[in-house]
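Structures given as C-alpha cells follow.
What follows is calculated from the coordinates using simple rules that are stated; it is not laboratory data. Not measured: the values here are computed from a predicted model. Cβ atoms are built from the backbone, for glycine too; each structure is taken alone.
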Structure 1
C-alpha cells in the first residue's frame, strides 16, 4: 500500500514537472510584436499581438489588437476597423470585441501631450463575442449606435444571443428602431416555438408570430387586439413525413426566399393592413440580418480572416424539398436559354433602323412587326416568372400548388392588322396557346417558351433574308439614316411638335403641304431599286435640308417685316404737342411691296412646294427684302413715279430692281 502511494506521488510529481516545463518553455519563448497587417486582402492597419514559434510557424497566443483607420477620399469622414481579444494556440479564445466606426470630426478640438484631439460624430457597429477553442460560445451581443460629440446618443440596433459549440441556442432578442424580435433555438441550433416580431404599422401595434417545431415552419399570423390574422403560405409543407425529402438549411442559403415565394397574403380576404408582403419581407430581411450580423458587417466577414475555420453555425430551418426530375432540370435550362434568345431577337428587330425602311418595300416586315410586338409585350411577364422558377428556393415549394398563383395576364390577338402602301391589310397568325394558371407547370411553360422560340426564330430567319437584300445598299445606309432623321425633323418642325415660339402664320400656311411633300418624297425614294437610289439619295438629302432651312427663313419673316416698317418710317419731335410724330416715307414703294409684291411671293412659296421652286421663291423673298432696305436710303423719286397706280407684282418687281 505504501509502495503504491510512493509510486503515485512520483508520477504526480513528474506530471507537474512536465507541465511546468511546457509552460516555462512557451513563456520563455513567448514574443510580442507590433507591425503592419492586411485583413481580408483589403483592410490595411496595424496589429499588436503575442505569439510563439513552433517549427518556425507563428502561433498566436495571448493578446491580439488590430486597428485600421483611414480617411475617405474627398470627404471628411473617417472609417476604422478594430479587433481586440485573445488567442490560445491559434484559436480565438475568451472575450473579443469587433467594431467598425464611420465618423466625422467636429470643428471643436483640444491639445494634450502635443496631440490635437477632435470630437467626432457618426455611427458604430460593434460585436461583443465569446469564444472557446475557436468556436462561438457563451453570450454574444451586436450593437449599432450613433455618436454625437464622441458620446453615444442613440442605439439603432441591438441583438442578444447565446452560443454553444458554435451553435445558436436558447433565447434571442433583437431590436431595430421600433421593431423587435424574440425567438428561441434548440440545443441543436434550430428555430423552435413562437418567434414574435413587434411591428408599428400605420400607427398601430401588431405582433407577427412565426411558429416553428424543431425547425419546421408551422404557422404564420398577426395579432391585433386579441384578433388573429393568418398568413397563407401556399406550397410550403408543414408536416414531416419520413417518406418525403426534408433538409436542414440555414439563412446563408435561400430560406427566406421560400417564405417570400409561398406567401400569398391573409386568409379569407382579411386585411388588417394592405402592405402584408412589404411587412413580412421586411421581417425576413430583419431576421436574416439579425442572425448574420454576428459574423458579418455588411458583406465583410468579421471572423473568417482571424482563423481558418468557421466560428459560427447559423440558425437552421427544416424544409421539405421537391427535387426536380432530370426532365425538369433540362426543361428549366431550356426555358432560360430559349427565352434569352427570344429576347435578343426582339431587341435586334426593334433596334434595327433598316426595318423602318424595309417596311415600305417588304409587306411581310409589317406583319412581322405586329407579331413580334405582341411577343415583346408579354416578355416582361415571362421574364418575371422565369426569374422566380430559377431561384434555388423554388425546389423547396410544392410547384403544383404554387404555379396556380402565377397568372399570365395576356392574350394574343391572332388577327394581324397593318397598312402597306396605303392599303389596309388583315391576316391571321398562329400564336402559341397560353396555358391557364390552373395547369401551369414547368413542362407546359417549357412548351410555351419553346413554341415562342420556334415562331420567333422562323420570323427572324426571314427577316435576316430581307435584311440581306437590303444590305446590298449598305453603302447607302449612313445616308439613309440621315434621310430618316431629316424627314422626322421636318415633320416635327412643321407640325410644331415642340411648341416653338417662332412658329408663325407663314409656317402654318404651308405646314401640311410641306409634311405631305416630305413624306411622299421619302416614300418615292424608298420604292426605288437600289441602282436608282444611289443616284437619288444626295438630291433627296439636299431637298430635305432646303425644307429644314426654309423653316428658319420663315421664322425670320416677322423680323424682316418689322425692319422694313422701321426703315420706311420717319420719326420727328413735335415741339407744339411735345410728342414724337411718325410718318411713312416713300409710301408708294412700301405700299407696293406690302400690298402686292410680298403677297405674290408668299403665294408662290405656298403653291410651289418642291425641291427647286420652293427654295427659289424664298430666295426671291430674301433678294426683295435686301432691295427694299437699299431703297430706303436712296433717291427713289423716279421709281415712285413709275409705281403710280401699278398693281401688278411682276411689273412692280421690275421697277424696284432697275
Structure 2
C-alpha cells in the first residue's frame, strides 16, 4: 500500500482530505443536534464543548439551538486527521527500521478506511435517509473512526533497529497486570456504589441474601422471591462462593469475586489466541477482552445492578473452550456444568457448540485419526443433546415446579409470540415475517454491531454462528428492544454470547503463504481488535475509560455514583437503632443493608408472596425504613406513607434526624396499639 501511495501522492492527499471532511461534517452535525449530542455528552458538557469550539447557542421559538463554529470544527478535524499519522511517523522514527514516510502513509490510510462508516451515516443524515438507524448507530460509527486513529498509531511501528537481533523475552505480566488492574477498578466501582447507597437489592444484592439465608436455614431464597429462587432460574453458581463468603459474609465479597471472574476471562482468551495467533498477538487480544464494553455491562448493568451470577458463566465457557481445543474432555464438561449452573441460558449456546464440534471434526477428518475423530463427534453430539434436553427440562418442568405450576416468568418478554415457551417457539416458526421484522429493527442491528465489531469477531463466522440462536432471542426480547435511553447491551441477557464472540476474535482469518506472513498478519489483526475495543470503550463504557465517567453532568459520572454523599452519611445513623433480630421492610437501595437481619422484606407496590400479593408489608414486620431520596422512590414525604395513612395506630415514627431523607417506622406492640385505639 505504501509503495502505491509513494507513486501516487495525490491518493494520499485525497485520503487525508476525505477523512478531514468526514470528521469535520460529523463534528458539526453532532454539535448542532441535541439528539446526537446527548449520545456522547450530558447537556452541560455539550454546551461547554460547543462554546469551547467557538460555537454559540441561539434562541428559537422551539427552544435554544446550537450553532457550531466551522473554523473550530475544522481545527478539531485537522487534529483528528493529522495527529495519528504524525504520531506514527515520530514513533516509527525511533522504534522501527522502516521509513517515517511509510508510517505516516499507513496511518493515514487506516484513518481514512475507518472513517467510511461515519461518512455513510453523515450522507444519510444530510439526505434524511433512515434517520432512526443513523441516530442509533451514530456513536458507534464515531467510535469506529476513533479506533482507526488508535490503530494507525499502534499497529505500524515495528521493533527498534537495535532490538531486531535480540531474542524476545516471553512474559505474562503485561496480561496479568491488566487483569489485576481491571479487577481493582471494577471492584472499586462496585464498592463505591455500595457505600454511596446506589446499589439496588433486586437482581443484585438479593443474591447475597440467598447465601445468607441458605447458611442460616431459611432456604435458598431472598424474600423478594415468590418462594425458593429456583422458581425464577436454575441459577446456583454463587453457592460455590460459600467457602469464601463464610469467612467474609458481606455483599462486598461477592462483588470482588465477580469482578475477579470477569477480569480473569482475559486469561483463557490469551491462551486460546496464543495457540492460534502467537504470543505477541495474544497479548493484544487479552487486553481487548478487558476493554470489551459489553462485558463491562455484566459488572454494572442497567439500573446499576452489579452482582449477577450469570457473569460467572463467561470465564467458565472460555475455560471450557480452551479445554475443548486441547481435547481435555473431562475438564471441558466440568467448565460447561459450571456455566449451566450460572443460568440455564448457557444451554442455548452449548447446544449449537456441540453441533460445531461435530462439523469441525468432520471438516478436519483428513488430519484426524479415525478413532479421535469419532470420539470428538460423539462428544459433540452428547453436548448438543444434553444441552437441548437440559434447557427443555428446566423451562418446561423444573422452574414451573418451583413456581407452583406457573410458566417461567421470562416468557412475558416474548409475549408478541405467545404466553408459553412452546407457543412462543411455534409462532416463531409459523410467522417468519414477524420474526425477520424483529431482526431488522434499528435496535437489533445496533446490538449486533455493538456485540461483534468491538473485537472484530467476524473473522471466524463459523464460531459466530454458534451465537445465532441466542442472538435471535435477544432481538425478540421486548425488555431489550424497549430499553429506555441509548441502545446498548446494558442488560444481562447477552452474557452467554460473550465467550463465543471472544473465541471468534481469537482467530486472524484468512491464510498467508509463509509462517512469517502469518505471524505479521496475526499481530496486525490482534492490534486491529484492540483498537476497536478501545474506541468503542471510550464511547460506551461506564468505566474510567468512558466519557460518561468523567462527564460532570452525566448521571453516570464518578462524583455522582461512587462518592458517598449526605444521603449515605445520614443513613449511617439508622442501622444502630434496629436490632438484628428484627424483621425489616425497606425500600430498594437501602434494602441491601438489612439482609443479615432476621427477615429482610421489600417495601414497594410490587405484589410479593410474603405479603399475600397485597400492597402491604408482611404482617410480622417490626420496622419499616423508607428512603425518600433514592431515584425510584414513589414516596417522598411522610404524608405519603401508606402505613401512616391507613393504620396509624399500628406504627410510630422513630425519632431520628436525617434531614428529611429517611423515615423509620416501628410497629407498636398489639396490646399498646389496642390501648391507644380505646383511648
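Where does the value 27.9, 102 come from, among 1, 2, when Rg and Dmax of the Cα atoms in Å is the thing being computed? Only structure 2 yields this read-out. With Rg and Dmax of the Cα atoms in Å, for residues 196-443 alone coming out at 24.2, 77, pick the structure among 1, 2 it was computed from. Source structure: 1.
One of 1, 2 was used to compute distance in nm of label points 7 Å out along Cα→Cβ at positions 180 and 332, and the result was 4.1. Which label is that?
Numbers: 1: 4.1; 2: 3.3.
Computing distance in nm of label points 7 Å out along Cα→Cβ at positions 180 and 332 on every structure in 1, 2 gives 4.1 only for 1.
In this comparison of 1, 2, the computed figure -17500 for helix-only ellipticity at 222 nm (-39500 (n - 2.57) for each DSSP H run of 4 or more, over all residues; to 500) is attributed to 2.
Computing mean count of other Cβ atoms within 10 Å over residues 276-283 gives 19.9 for which of 1, 2? Don't skip to the end; give the middle numbers.
Values: 1: 16.6; 2: 19.9.
Attributed to the structure labelled 2.
Quick one: relative contact order in percent (Cα under 8 Å, 6 or more apart) came out at 6 when computed from one of 1, 2, so which one is it? Matching structure: 1.
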